[in-house]
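Undergrad: Pasting the structures here.
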Structure P
Amino acid sequence: MGPALLGLCLMSLSPPVRAELPSPDPAPLAVQAQLSLPANADLRSFYERRGDRPLWTAGGVLSPAALDALALIRTADLDGVSPDEIGAPALDLAIGQAQSSPSAGALAAAELALSRSFSGYVRRTLEAPEGGMLYEHVSLEPQVPTEARALEAAAGAPSLDEYVHRMAWLHPLYASLRRAYIAAGEQDDATRSAVIANLARIRALPAAPPGGRYVLVNAAAARLWMYEGDRPVDSMKVVVGKVDHQTPIMSGYIRYAIINPYWNVPADFARDKIAGQVLAHGTAYLRRQGYQVLSDWTPEAVVADPATVNWKAVAQGSELLRVRQLPGPANSMGQVKFEFPNQLGIYLHDTPQTQLMQEAARQFSSGCVRLEDAPRLGRWLFGGEMPQGSATEERFDLPQLVPVYITYLTVAPENGTLAMIGDPYGRDRSAQPALAIEAVGKVASR
């Protein structure tokens, strides 16, 4: 199975068949139904607002949603959450009592224990995603609700069963991967570690990003998706960073497009690639490639005479030089780049090297994300036609900011089973979640 197909399987959100839930052993001890003070003020306010109507029981029995929630809580270690921390032992006692002696008191105790554990589980899965995501702004992070808000979101869902089954407080990819791993049965340590790492990376993605539209890039699959709500509406191949210039796990707001952009060449590229060519072929090489030397790194920089540059010093790294490439067909940025300002200098951009999109493994850039079809993404971002611009670099602000999330998913669910996408950066093995860029101030190039 090819990487493209494995990448596309991330678009499938259809849930596999639920695994059978083993019943807990009946507990000999009764569980108190009273709410303790003051620790459960959120829980009390939730039930007061719904007139003390139960959420998890109906007709004297536990609902399917209750059993699904219990299964999640019992296996919370997959989510980086200790079952003991969210009251799993007390919940098992309460559930066991309700199943063996389904009195009103026992059902009330099970109801309250389940609400305590479930709301704690929701909060903890959102509190510390540990996925290595670098967030431009706090609004891009998963938002942690109070216990009452967590329960209100569940109670207000069109179907509580579906809400819990799909784990709708997390990104839509999460529950399907989690269920596929459980359905696959006992796995080796490497697979378990990879799945746990991938679940952590997905937890770093919000369930509903601001605005409802967002871009998701999976650097492991070298693929991009355009999401509207909880569904991907389009997808394309991308080229991402080489192993020694890895594309980081990060997020930001795409704010504007630069049409006919200059390519501001990173200093190390000027040192390693350009200086040697100038020393070998003279400054005519710069004209042929459309390069200009600039006086400095400030916005007021002017074009400088390349004949005045000490190219040997540049090649040796003892002198830093600012070089840019003019807009045009050979420009490494292509016709457009989409900016989400960040300290790492990462962005999405067009590319003239379209032949690289035919490669199965597409890790060729210096950290940025090269797009298979930049105009198509541009039309989606602008909600219609993308601005054309003039022959020189020109900025066009998006009508609405669009979040972009760059992640690294090496495992995906496929027809209820696990499909391995691949781990080109070795992050699953290294246990380093982001491996962003060695120096935060380093500007990625292509």
Structure Q
Amino acid sequence: MAILAFCLTLSLLWSVSFSRMAWRARLRVLGFIGLVSVLLVSLFRYEGVSGDLIPIIKWRWSSADKSETVDVEVEEIAIGGVYQQFLGPTRNATVTGADLTLDWSTNGPKLLWRQRMGEAWSGFAISGTQAVTQEQRGDSELVSCYHLLTGEKLWESSVSARYDNVLGGVGPRATPAIYGNRVYAVGATGELSCLELFSGEKLWGLNILERHGAELPDWGVAGSPLVHDGLVILSPGGPDGNSLVAYDKFSGSLVWAAGSDRAHWSSPVVHEIEGEQQVLIFNASGLAAHSVENGSIRWEYPWTRSKGTPRVAIPVRTTGNRFAISSGYGAGADLFEVTLSEGPFRAEQVWRSLHLKAKFNNFVFRDGYLYGLDDGVLTCVDVETGRRAWKQGRYGHGQVILGDRWLLLMAENGEVILLDPNPIEVIVLGRFAALKGKTWNPPAMVGPYLLVRNHLEAACYQLPVSN
């Protein structure tokens, strides 16, 4: 695209300034180019790029659907559980207890509500009927709370901040976290806010990039806050011991800061390894594990392939102390094992594979197999060997949620697909168009209620459950 634009610019410059055409002909060329440019700007609008960096061009008068609320009985089914942070209760895109009907041919999902949203790539955090997300409205970043079952806006809290990228789009990237009656949210420029869940009152806040001397990442701050015990853990990626930081969740005072690696766009996650609570974070140079207690680095796993390309997916624990890590742009995936003998912790590679390239999508583990999007195509990988069991279905760069008996895929085009997660073959159980337009935002689910959004709209669906 850059080469084409450069060549067209040079051609226009030559024809107007250096060609041997008559001046009248040159002016006609210039006028024609101007007329075409005006028509293109008047008729079309640019809406960023797809996950494969293909420009998205739409008619200027096209828009998302208007707000819509549907009269559906929802009181009879308990909400059940929480989805209180990025990727759910255990931060691995997995939920339990949602006994969905696996046949949608006669009893399909029901729309509860749909409405326009301010631009953002955030997902929803859900506790009870409080559903919290982030939006961009003009020059303000909002943390917004909606009623899960009606879509009614309950409150909003704003800070003066705006992030806009010609490829990545506008608005916040991270998903808020709910802990008790508090909400923690970080915007695309590093503005961290602690809010009261039921009123939106701001309790404390700060800018994590300014506080820790970190640079704004090329695609904005995308690491979602992690609340663990009494800490709020974030990844500003600052130098000189300011890569990963932890604040007191009540007062906002700094508890510890450690590491010096530059942050990418992954979010921290806590795992217990050999009896020790450790925070894992996927940085520019690789994976680092920090002590929850004091932030000290316990071990590291280098990631040097596809230098400079985004590291986004959260590492996935498989069996024992083995973890899978993956990134896109041809990098692939590694499985490694963490051990502790008489010396320090060590992380050693078990296998390396090109059969899972998670560009900016998270993947899941079940019964010895990894399920995820390999550069936009759904794939299943044997965790013992790194070999592909199957690969089928080009769904783009969406997101997944794993249930007890099902795998739910939110495709990049806004379609929801229900699948049977098995290593033998791809079995599609049901599908429906949930949203319109590019959908990179992670879905959220509590009980039978599926909450989805993109940069234009949000919707809540009641999925059918077994009796």
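Just so you know, all these numbers are worked out from the coordinates, no wet-lab data involved. Predicted, not measured: the structure shown is a model, and the values here were computed from it. Cβ atoms are built from the backbone, for glycine too; each structure is taken alone.
Undergrad: Kindly point out which one of P, Q the value -9000 was derived from, the read-out being helix-only ellipticity at 222 nm (-39500 (n - 2.57) for each DSSP H run of 4 or more, over all residues; to 500).
TA: Working: P: -9000; Q: -2500.
This figure was derived from P.
Undergrad: Between structures P, Q, where is mean count of other Cβ atoms within 10 Å over residues 271-278 highest?
TA: Working: P: 17.9; Q: 14.6.
Between P, Q, the highest calculated value is found for P.
Undergrad: Then there is this: Between structures P, Q, where is volume of the Cα convex hull per residue in Å³, for residues 287-374 alone highest? Before the final figure, lay out the partial values.
TA: On the way: P: 145; Q: 109.
Structure P gives the largest value of volume of the Cα convex hull per residue in Å³, for residues 287-374 alone among P, Q.
Undergrad: In addition: Check the numbers for relative contact order in percent (Cα under 8 Å, 6 or more apart) across P, Q and tell me which is largest. Write out the running numbers ahead of the final one.
TA: On the way: P: 21; Q: 13.
Top value of relative contact order in percent (Cα under 8 Å, 6 or more apart) goes to structure P.
Undergrad: Hey, another quick one. Work out which structure the value 91, 43, 37 belongs to, where Cα extents along the principal axes in Å was derived from one of P, Q. Could the numbers behind the result be given before it?
TA: Numbers: P: 91, 43, 37; Q: 83, 57, 51.
Of the options listed, only P reproduces it.
Undergrad: Where is distance in nm of label points 7 Å out along Cα→Cβ at positions 55 and 335 largest, in which of P, Q?
TA: Details: P: 5.1; Q: 4.3.
Ranking P, Q on distance in nm of label points 7 Å out along Cα→Cβ at positions 55 and 335, first place is P.
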